[in-house]
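Student: Multiple structures are listed underneath, in structure tokens.
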Structure I
Amino acid sequence: MMSAVRGLTRRLPILIPFFWLLVFFLTPFFIVLQISFAEFQYGQPPYVPNFRKVEGVGDFFNQLQMMTLYSYEILLSDNLYWKAFLSSLRIAAVATFFALLIGYPLAYAMSRAPRSWQPILLMAVILPFWTSYLIRIYAWKAILQKNGFLNNVLMELSVITEPLTLLSTPFAVYLGIIYTYLPFMVLPVYSSLEKIDPSYNEAARDLGASGLTAFWRVTVPLSLPGVIAGCFLVFIPAMGEWVIPDLLGGSGTLMIGKQLATELFNNNDWPVAAAVAVCMIMVLIVPIVIFQRAQESDQRRRQEEG
């Protein structure tokens, strides 16, 4: 009895995260998956439920036959969804690249700052999260308007003679995404850089490497886990972003998250919206699985070499 209790106690730290994933990720995902195979109808709910009260195995298979691929056929046949997927991939990739371009030097400077300053700099990076996400996006909407703060400053400095059209443009979407998710890039990169022993760079310099060469050959490879984690943390939510393209990009911005919201709230077509969500999850899971496989293969190779 005591050994069973001790075994359960040892497994508890592992079981808690699995239970959390089951309740808050897998269960909602399977509900969405089930809705994606349903048939649209006018009413509440706006779809024909696939699985009602199941009475026996035969009834289960009868209800299973009611599942339809109609929503997925729409996604495959309508070019709008393909264009939205490709547009989202492009916007998310470009935003992730620029977030890395800005975030890496910022994280590097934070990791090389005096120890007494690092908590203050970390607080400065985290500080925007103390304000509502929606309020911050509306603030950018006010800043980028033709009579907004940015245009007024540029005109006061005589940089421009007439207001620029910044709102409802791709530039505004990229700016909003980079600004919103930049902390998700900075924090994991800083975590990796902060753990690097400065003596590694000193050893490289002693062996004749220049400062730039030591940075490129020593610091960058050792910080790659943080860089990859930061890229995932920015790319994945940017891929499904809806609020930023809707408020800053206007009606001309095509992103899959915005299209999903249109199907759900405007068209009230839950099966198609659910199918879009399932496809998004599948698209985003593939690179994560590939990365995990590569990490496991690399770890096995290092163990064999060691």
Structure II
Amino acid sequence: MRRFVLIAIPYLWLLALFLVPFLIVLKISLSDIALSRPPYAPQLDLAAGWEGLKSFFSELDFENFTFLTTDDLYWKAYLSSLKIAAISTALTLCVGYPVAYAMARAPEEWRPTLLMLVILPFWTSFLIRVYSWMGILSNEGVLNQVLLWLGIIDTPLQIMNTTTAVYIGVVYTYLPFMILPIYSALEKLDGSLLEAAEDLGCSRLEAFWLVTWPLSRNGIIAGCFLVFIPTLGEFVIPSLLGGSDTLMIGKVLWEEFFSNRDWPVASAVAVVLLLILIIPIILFQRNEQKQREAEG
């Protein structure tokens, strides 16, 4: 009985907080826009009995999903989000791997302090941290003022309201999600393997590529998934740092819900986004399962 309760708790959690909301969004995506509250039809009326239930299901259709294929805005937003998420993940890996490697190579008494410094930004509100970058990257911001004072530039750089600002914001925000799994993998690395590789004639660089990099691959994969998945649906960073020219599906989703009040189309956009995210989530889960089997 205790085993059943332990297994049932996470499934009930997923049922209440994922499956039920997803079914609600899926139902709205199959509805039509209406001047009512809520702004979609049909509405399920249980008091009408079986006839009302049949009428309800008969009015559902896939017109909103068909509409997504006819409007260039949506598939361009999906492609742009995939591009920004992929490039941001690559940039985060380029920055995060050396940091994680240096932390794993640091003396053991320094590692908890370095780990705390990586986690420290989470103590501050996510929104405040993004707003701080607006003050740094704006034309009158700290970065331009320093560059002008040093004489490196003559006129302020236009960084705000560009894709570059979005990349900076994403890399800064999600960098800990890349560092922590890679650090966890590198910390477990047996140093004698590197010594053995060097004794067999490998240089330090060759030993890194032949030993360290392959053994840290699980941490790299986990970190990439942890950065790519939330970046794909990111809304706050492109809205505050990217401006109106940055096209991402999270912004389109928000505008459909709150500006256009077209809940059915917005729900269809959300369902397609979720289906896209399922692929890396399944791959991530399989990678985690293989990692646990290897450790076991």
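What follows draws every value from the coordinates through simple rules; no lab data is involved. Just so you know, these numbers come straight off a predicted model, no measurement behind them. Cβ atoms are built from the backbone, for glycine too; each structure is taken alone.
Student: Quick check: 3.4 is what I get for distance in nm of label points 7 Å out along Cα→Cβ at positions 47 and 183, calculated from one of I, II. Which structure matches?
Tutor: Computing distance in nm of label points 7 Å out along Cα→Cβ at positions 47 and 183 on every structure in I, II gives 3.4 only for I.
Student: Using mean count of other Cβ atoms within 10 Å over residues 23-30 for the comparison, can you identify which of I, II gives the largest number?
Tutor: Of structures I, II, the maximum of mean count of other Cβ atoms within 10 Å over residues 23-30 occurs in II.
Student: Comparing mean count of other Cβ atoms within 10 Å over residues 127-134 across I, II, which structure shows the greatest value?
Tutor: II
Student: Right, here's the next one. Comparing volume of the Cα convex hull per residue in Å³, for residues 31-142 alone across I, II, which structure shows the greatest value?
Tutor: For this comparison of volume of the Cα convex hull per residue in Å³, for residues 31-142 alone, the top structure is II.
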